[in-house]
1. Just checking, which of 1, 2 has the largest value of relative contact order in percent (Cα under 8 Å, 6 or more apart)?
2. Check the numbers for distance in nm of label points 7 Å out along Cα→Cβ at positions 30 and 54 across 1, 2 and tell me which is largest.
3. So if we calculate distance in nm of label points 7 Å out along Cα→Cβ at positions 46 and 78 for every structure here (1, 2), which label has the highest result?
4. The value 14.0 for Kirkwood radius over Cα pairs in Å was derived from one model only; which of 1, 2 is it?
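Rule-based calculations on the coordinates, nothing more; no lab input. Just so you know, these numbers come straight off a predicted model, no measurement behind them. Cβ atoms are built from the backbone, for glycine too; each structure is taken alone.
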Structure 1
Amino acid sequence: MYDDILAPSVRDYRPRCPGCTPETATAEGARPCSHYDCPGLPPELQVTCDLCMYDFAADDGQMQCDHDTCEKAQRLKGNVETFQMWIQLLKDEAAANS
């Protein structure tokens, strides 16, 4: 199912941060990692601004730009759907392995 939707770099990516596992990444209320917190995070999964720390997946933080005109904000907002599909992929894998 995900083969047709997600790029291989996204489909195959798994969290490698100390203490981060697919289970913690998909836990209720978990926050998406930002690029500098998650080594190797594909650009398609980046949803947190590294300048103002606004989290587009959770729609949380202090906006420091106009999200309608900022190119970075537009790119990160565009990644939210891919990020959510990736999280669902991790959840589906966990369910299949339990």
Structure 2
Amino acid sequence: MMIEIITFNLPEGMSRDDLIKNYHETVEKWRGVNDLIRKSYIFDEGQHLGGGVYHWKNVEAADQWHGADWKEFVKNLYGSYPIVRRFDVPLVADNELSKTIEF
């Protein structure tokens, strides 16, 4: 498993409500991606950043969905390119399932 943490600067004047409206417009798309385990939408009011935390089954899926076209989409929507950071996930302490998962 791998996690991507993606952030992007928000345009001047975009409110939290505006951002959440945009987020709602993409939920169904991401819910239909089989190799995506979970996506958490994030917002940092102080830094005026939006973004997401993506839990992927594999790097290939992340590459497929977060390529050059997607980066241009983000740039056109928010006015800045996303910053993408990727992490390998060797271990998860899952309180919801009450177990430790090792990859």
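1. Once relative contact order in percent (Cα under 8 Å, 6 or more apart) is tallied for 1, 2, the winner is 2.
2. If we compare distance in nm of label points 7 Å out along Cα→Cβ at positions 30 and 54 over 1, 2, the biggest value is for 1.
3. With respect to distance in nm of label points 7 Å out along Cα→Cβ at positions 46 and 78, the highest-scoring structure among 1, 2 is 2.
4. Going through each structure in turn, the value belongs to 1.
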